[in-house]
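Participant: The following blocks contain the structures, represented as structure tokens.
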Structure 1
Amino acid sequence: MIDRATVTIRGATDADAPRIAALLTDEGYPAGASDIADRLGRFSSEFSQVRVAAQAGEVLGFVAVHVLPRFEHGDRIVRIVAMVVDPGVRERGLGHLLMQEAERIGRETGAAFIEVTAGHHRPDARRLYEAIGYETGVTTYLRKRL
């Protein structure tokens, strides 16, 4: 486990862009620092945020969330659009801390649910989400390339 007292969870800044880009690239989603800086600009509101977990000034992971209003109900839903933890510190509780942060954002924005997609090619991520109470099989996820 990571000692919560030594980890800072904070909003991502442009200075974090190179590290976030490296984390994404390592996961198979190539991105440059300028790409990430642009994306951070699009995720800089109460309803779209990127939060980083840092220890001793080093970014160890991040979570990007988007809060959406639901049309069929008067509440909101939080969508985790990306979460990556440095492979060298996985299975030490950092993913749990980032998910708790996403859930905190959801509660503060009046969300009724939080959802995340875990691809079949990422069984470790799926196990993390299930271990902290995320249900599988609630819905079918369909996608079409535009």
Structure 2
Amino acid sequence: MAAALGGPPPQGAMRADVTAFAGPVGAYTILGPVLIAISSTDERHQGPAAVESLFHEAGHALIFPLTRELRTALEETGKPGHDDLWHALLFFTAGEVVKRQLGPDHVPYAKAQHLWERVPKWSSYLPLLDKHWIPVIDGKATPSDGLKALVAAL
């Protein structure tokens, strides 16, 4: 995850608390120091989805340098209105990384929860992420190169 998101892992441990309730989406992250909360009762975060949710939430602590680079690239190319691309990229990355570990039967969270269809613009992001971000996850492109390709393709 750290390599794909372009940032070093945070120094020290990331604490994760399993609770009955973790907000309206069932999981969240607080930064500085990193604290991940995930609901043990939320159906969206059961079984393999819980593993992916933990990776996604940890990714919030890793992605900040990349979000700054993305914001700059969008501004420089005159492509506003993609403020949520970083979050789609984070869901995509966590889903792909976990799927590679758990096997091809794992359905990534964003797909299982229909985020690609429900969140405005995300359906247009998915093919771009498939094309331009898989090489980053594979280690065949840098996160900076992947971002440039994503922004150019918007």
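Each value in this text was obtained by applying a stated rule to the coordinates, not by laboratory testing. The model shown is predicted, which means the values in this text are computed figures rather than measured ones. Cβ atoms are built from the backbone, for glycine too; each structure is taken alone.
Participant: Given a value of 19 for relative contact order in percent (Cα under 8 Å, 6 or more apart), point me to the structure among 1, 2 it was derived from.
Facilitator: Only structure 1 yields this read-out.
Participant: One of 1, 2 was used to calculate helix-only ellipticity at 222 nm (-39500 (n - 2.57) for each DSSP H run of 4 or more, over all residues; to 500), giving -9000; which?
Facilitator: 1
Participant: Starting from the value 52: which structure in 1, 2 was percent of Cα pairs over 13 Å apart, for residues 83-130 alone calculated from?
Facilitator: Matching structure: 2.
Participant: When mean count of other Cβ atoms within 10 Å over residues 11-18 is calculated for each of the structures 1, 2, which structure yields the highest value?
Facilitator: Largest one: structure 1.
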